[in-house]
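Only the coordinates and a few stated rules stand behind these numbers; no lab work does. Please read these numbers as outputs of a predicted model, since none were measured by experiment. Cβ atoms are built from the backbone, for glycine too; each structure is taken alone.
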Structure P
Amino acid sequence: MKRIIMMISCLVGLIPYGYAQDSKPKSKIEKVVIEYNGKKVKARQLTVSSEIPIHIDSAWANVKTPALLQFVAKGKIRFKAVEGEFPKQWEVGQTYGAKMRVFGFIPYGGTHYLFIKEIDDDNHKIVAQEWNKRAKVWNHDVVLRDLGNGKIYFEDSITIYGGVMTGIITSFSKRFYTHRQKRWQIVAKEKLNFAE
């Protein structure tokens, strides 16, 4: 029973799970209107940002790998490739399918698809279009900016639309991306390299 209460508390964000508390990501949610299947729909724009004490080159090499995604998502979501294994590095123009499991065992959304639209090495930006049967639109931009002195500004910007579930999906996503950015602090502190 205690374990169930702990899992529920983690889901709603009452108890931190698996990361140091020295990072304070900032987040904001805005209402936006987007086009989906030829119609204007009400969506949410979620932005989560933080400063991370890591060199821009190390961060950029890591962010282009599925292995980093698995590490920073650990404790909230586990991704398992639908076909074989994920590649060593994301590739532009490719669509990847994954089964998502909340807390590693609760299935969510059927197959989650991730299309890598852009990897901009000059501007340290990745643009991905994602979706599953619950989140019809989950467009995700990752931007890194060098702040000097071995620090970066890291931003996840996600446009989310899931019909009547949009608010609930956005609320969980806010907790998930905050968790991810706190896990980035571990990557920085332990100088982890997923690009090797």
Structure Q
Amino acid sequence: MPFALPLPLRTERLVLRPWTDDDLAPYAALNADPRVMEHFPSTMTRPESDASAGRIRAALDANGIGFLAVDVPAEDVRFAGFVGLHRPAWASPFRSLTSPPVEIGWRLSRATWGRGIAREAALACLEAAFGELAVSEVVAFTVPRNVRSRRVMEAIGMIHDEAGDFDHPSLAEGHPLRRHVLYRADRTAWLSRVEANVRSGA
């Protein structure tokens, strides 16, 4: 498959890899946590979680990109959640340099929060997207009050496109989570910022 993430992706602390059946139980626990799922329509039952994992695994196999299982080997943590690239199945309500858009997203256990793990994993995915895959643009989105995820988006160099904010087409009109904010990372601009940071020692 010519368009595919070079797996596994490795960072200083993390391994991002394809899923296995052993990931289903910790994924179900994550999806049953009300804090983790605060900005989603609901928590998930075990069958719903297993079905979600099945869709994620199928998308990775079919598309060469997808949400990847995250391990923290130094802490003997296998499956802390997922981070990765994804092509939404629904019709995009915003314009993108890629069609369909390439989204970056994450869902991680509470034990990882506040430790820079989402940022570290997301940066590895952006570097692969703009490097090996030469994707023109990566987007991210969430509900406006999801401050934690928005901080990660900003920390990895994404820019809020206020004009692109949209109503999520998978949620009914009037749903309290329907409105989403849109963040973008353009390959040329993002690589220029990275190069400037390297030169400045940032």
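Observations, loosely collected:
- Among P, Q, which structure scores highest (criterion: mean count of other Cβ atoms within 10 Å over residues 33-40): Q
- Among P, Q, structure where helix-only ellipticity at 222 nm (-39500 (n - 2.57) for each DSSP H run of 4 or more, over all residues; to 500) as derived comes to -8000: P
- Kirkwood radius over Cα pairs in Å, for residues 49-88 alone from the coordinates reads 11.7; which among P, Q: P
- Structure from which 1.09 was derived, Cα Rg over 2.2 N^0.38 Å, for residues 81-176 alone, options P, Q: Q
- Structure from which 2.1 was derived, distance in nm of label points 7 Å out along Cα→Cβ at positions 41 and 73, options P, Q: P
- Computed 26 for relative contact order in percent (Cα under 8 Å, 6 or more apart) - originating structure among P, Q: P
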